[in-house]
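*Asks:* Some structures to go through are shown next.
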Structure 1
Amino acid sequence: MSISSSYFDLGYGTGDNNTVMTANYMVGSALFSGSLDIGLNMNNNMIYGTLTSLNTAQYPNNTYTTTHPTGTKVVVRPNQYENGRANIIIYNWDLASAVTVSLAGAGLNTGDTYELHNAMNYFGDVITGTYNGTSISVPMTGHAIGSPSGLPAPKSPFPEFGAFVLIKKSSGAVGNTAPTIASIGNQTVNDGVSTGPLAFTVGDAETAASNLTVKAGSSNPTLVPASGLVLGGSGANRTVNVTPVTEPHPRSCD
């Protein structure tokens, strides 16, 4: 199947008014309505194929060619209603076995799992993966084409052309992670005697250590009341000073 056999028809022979065509990538025959295209604003388009009823001199700020392109043209169009979903179009003019596609802006985060559905066999040809924050490699060979109900499968456009639907399946571990706090070993002190400043560290992947708030509480207020817990330090390096109440016998204070 040659994708250059497709065509674009503006106005369907009846014309159009004040149409704006900007930054399109058009492949195949392009049919225009000539004098019926009133007020056509056409700029920065690339048209590969034959033209009908278009005076290109009137629209010089476009690229017109009948020479087979080279390289690749990849378009990723994110879905504005569903984060992590996007339509992907690949023109693979050099017939490479795989094409690199950037998913930046598609709504995926590092660690998210995704599915890439072949639009010509949506449920029968699905690629799965985990997004690592960089571009992905999309194979352009080995794709099956689905058959419409009651009809044979059309000829495959691969490897020259492919259309895919990207769908986010699940979120990865990356996100708002819990803060960390170092442990302090068991301490033994006499009644009414402070432990002195006990050092520990704090951290968080999303928040600077200087902005973290540390609070202290006692599981046995009779032994160590709230007034016997004094926090200090700053940034990642913090301290806690523990002072138990005065009792007739020494106790172990955890």
Structure 2
Amino acid sequence: MTILLLSAGGGGGNILRSLKALFRHDLMIAEKADARYAERLRRAVTTRFLDTNEFSLLNVPPEERVLIGAPTTRRFGSRHDPQVARAALEQSREEVEHLVGRYSVVIIIASGGKGTGAGTVFPLAEMVRKQRKLVIPIFVRPSFEHHEVEKRRYDHALRITDQFDAAKIRLVEIHHEDDASIINCLAVAPGRVIMPEGVSGHTMDRLALHGVEVMTIPYDKVISGGGGLHCSTAPLIRDEV
């Protein structure tokens, strides 16, 4: 299995930078216990940063940069216009299709409401699905109530969610009221997960909409120590990656 972690836009890129740091830390720990497994994992996972703004990619290793739509944006970004970002992706379609075609799983990370992430996350997911790859979109929707973005950008983010639903690409939102540990859940069967107590009604409703049954258990004491349900049940014997 080969996995591509692909960020879209500045917000998605910031998230992916944090994930890379966590991944490097986990690899260091894995190397001490099972060096062969750690090396297989390192070879299986690739990170790429997609953006319309060349400046945003300056601190990214050159081999991980994916600059799209340079003739349209002049490398200065989408100017907070999702339509410009979408046009830039279309202009670089052949390059991006070649990139995602090399992996069996593509995880797309984006935040919505402003420019490149909002304009490309859905067409990127469609592009991957047309190649019959497993696509996992992670979309961080901004909060209008907490004044993160203006109303028109918030509305655009809502339309992105509707696009995923209409295309039958499952996009399960985690509500901003939820603690980050909520996503560290445990899948025990198809359509059934165990989550720590405290998950918001919004997230529960969204999961139920997709046919996922949620069981909650008290776990706050363990979470306060830096772990979660999935971490607590990590297998000691792993399949080949």
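*Asks:* On mean count of other Cβ atoms within 10 Å over residues 76-83, which of the structures labelled 1, 2 is highest?
*Replies:* 2
*Asks:* So if we calculate mean count of other Cβ atoms within 10 Å over residues 132-139 for every structure here (1, 2), which label has the highest result?
*Replies:* 2
*Asks:* Taking distance in nm of label points 7 Å out along Cα→Cβ at positions 28 and 68 from the coordinates of each of 1, 2, which one would give 1.9?
*Replies:* Details: 1: 1.9; 2: 3.4.
Attributed to the structure labelled 1.
*Asks:* If helix-only ellipticity at 222 nm (-39500 (n - 2.57) for each DSSP H run of 4 or more, over all residues; to 500) is computed to be 0, which of 1, 2 is the source? Write out the running numbers ahead of the final one.
*Replies:* On the way: 1: 0; 2: -13000.
Of the options listed, only 1 reproduces it.
*Asks:* Right, next: Matching task: 10.0, 30 is the computed value of Rg and Dmax of the Cα atoms in Å, for residues 100-139 alone. Pick the structure from 1, 2. Walk me through the numbers on the way to the answer.
*Replies:* Values: 1: 10.5, 28; 2: 10.0, 30.
It traces back to 2.
*Asks:* Taking log10 I(q)/I(0) by the Debye sum over Cα atoms at q = 0.11, 0.15 Å⁻¹ from the coordinates of each of 1, 2, which one would give -0.77, -1.11?
*Replies:* This value belongs to structure 1.
*Asks:* To which of 1, 2 does the computed value 13 (relative contact order in percent (Cα under 8 Å, 6 or more apart)) belong? Don't jump to the answer; show the numbers that get you there.
*Replies:* On the way: 1: 13; 2: 16.
Computed on structure 1.
Here, each number is a calculation from the coordinates, and none is a lab measurement. Note that the structure is a prediction, hence the values are computed from the model and not measured. Cβ atoms are built from the backbone, for glycine too; each structure is taken alone.
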